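Any read-out appearing in this document is the output of simple, stated calculations on the displayed coordinates, not a laboratory observation. Computed from a prediction, not measured in an experiment: that's the story for all the values here. Cβ atoms are built from the backbone, for glycine too; each structure is taken alone.
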Structure P
Amino acid sequence: MPQPNTGRFVWHELHTSDRPKAAKFYTQLTRCESKDVPMGPGEPYTLLLRDGKDFAGITKSKAPPSVPSHWIPYLGVEDVDAFTAKAIELGGRSLNPPMEIPNVGRFSVVSDPQGAVFALYKDAKGSYPDEPAVPPAGSFCWEELMTSDPEAAAKFYVDLFGYKVQSTDMGPMGTYRILKRGDRQTAGIMKMPAMVPRAHWLSYIATKDVDASTREAKDLGAQILVQPQDIPKVGRFSVLDDPTGAGIALFTGA
């Protein structure tokens, strides 16, 4: 039986070509604060905070120049090393082997069999904030895997984290698969559009007004990829690339 935090999205980290520009964009768009933390030689690590509590990080990308800026979601596990080994057994690939962040926790970075990247994480204190029933504006509220093979991807994550799957027919869009921890909806899986170059996790940020936030994001330098549109009986969303090229979605519940 999976533990309560197994497979829970517990952190988000932006790997970007321009950390200061990204920090300015997200603090203005989400009305949060930022704090730079020294990390030895090189650039500091930027924490995004709300009400004095950090909820995301921004770091200078170490990926090759051909890899655009991108968000990496962190999923909670009880044993990073064991889950990393299991992910590899299931067809995933290790990108960063398990390592310790002193006084913070332990993590690894892997990709699923279709190439979407995520991290496995265990907090040093073993505790996480409560999950709100309705995420507040400016916080991460949903995760969506866009992949070349939704059925195979769903099996990978179910086998790795013990999720249940709820499938919904979305007509021309195909089947939308919702991953659930118990009765709690955790993430969605969909077939990626033809114009999307690679499988990836897309994180959604809650906002009080998607249309207004999308206009503001554009004014702040974002490129709008999907204009605000409705999801019947669910809410309204848009998709954009931030000023450094990292994809993100905005969402307002119905």
Structure Q
Amino acid sequence: MKKFQKFLFADLDDTLFQSLEKCGDREGLQPAAFLKDGAPISYTTPAQRSFIAFAQDGMTMIPATARNLNAFGRVDLPFQSWAIIDYGGVVLHPDGSADEAWLDRMRGAMTAALPGLQELAALIDAWAERTGYGARARLIEDFGIPFYLVIKDPQKIGERLEPIEREVVQPWIDGGREYFIHRNGNNLAILPNALNKSHAVAYVTEMLRAEHGDIITFGIGDSKSDARFMAACDYAIVPRGTQLAGLALEPL
């Protein structure tokens, strides 16, 4: 029987680890990601560590995360291959260097998308000032490239983001603009259509095929936006109790 190399493209936050508040049973937790001052911010459960060990016994794990380079560097998990960060905006080689061809491609696409992001940020900030909402839109950049906007509720109540999405963001997108919303918990992100983990997963998959020949790819993620890169893989894995499980599995 022909042997295929197996690769797992894995979202990180709320898939392989999560904040203490989301852990439920706190027995056996271990820190997996840290703040800039070294304080732990996210944890793995014993079941998650067992899954990671299972996945790495026969598969190569490739992170596919929204985290930027700095935040990804503060993740303490044993990744040794390619990595996809910044929602797919940056591809890292196994040695940690950025793929320059992918950076050039994204730099052009994000430069074209920047005026739209700036326009929307001004609309969000004006709404926040008018309503007394205590947060502003932040433009997330990495490698000198602007990628997307994010708004977080200062009280960490995700439902408070709904009026911003409904009254400001969605009408702006509905005006014919090529951007999409990623909403999960206390994060409301607005991304250009050109920025997507699925594009980067397809790019890395072609690199892997060129190197290894026939391969099998798996994708695992927790959110609706992860479904796009998971659909680019041969098989998809959905953790129980996540946003994506609620949409795709639990109603059944």
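Hey, distance in nm of label points 7 Å out along Cα→Cβ at positions 55 and 79 derived from one of P, Q reads 3.3; which structure?
Details: P: 3.3; Q: 1.0.
Source structure: P.
If Cα Rg over 2.2 N^0.38 Å is calculated from each of P, Q, which structure is the one that comes out at 0.96? Label of the originating structure: P.
Using the calculated result 21.1 for mean count of other Cβ atoms within 10 Å over residues 7-14, pick out the matching structure from P, Q. Display every interim value, and only then the final one.
On the way: P: 21.1; Q: 24.4.
The correct label is P.
A value of 12.0 was derived for mean count of other Cβ atoms within 10 Å over residues 23-30; which structure in P, Q was it taken from? The correct label is Q. Given a value of 2.5 for distance in nm of label points 7 Å out along Cα→Cβ at positions 103 and 223, calculated from one of P, Q, which structure does it belong to? That value comes from structure Q. I have -9500 for helix-only ellipticity at 222 nm (-39500 (n - 2.57) for each DSSP H run of 4 or more, over all residues; to 500), calculated from one of the structures P, Q. Which structure is it? Only structure Q yields this read-out.
Here log10 I(q)/I(0) by the Debye sum over Cα atoms at q = 0.10, 0.12, 0.18 Å⁻¹, for residues 87-230 alone has been calculated and equals -0.40, -0.56, -1.08, so which of P, Q was it run on? The read-out comes from structure Q.
Taking Kirkwood radius over Cα pairs in Å, for residues 119-198 alone as the criterion, which structure among P, Q has the greatest value? Working shown, then result.
Values: P: 14.4; Q: 13.0.
Structure P comes out on top.
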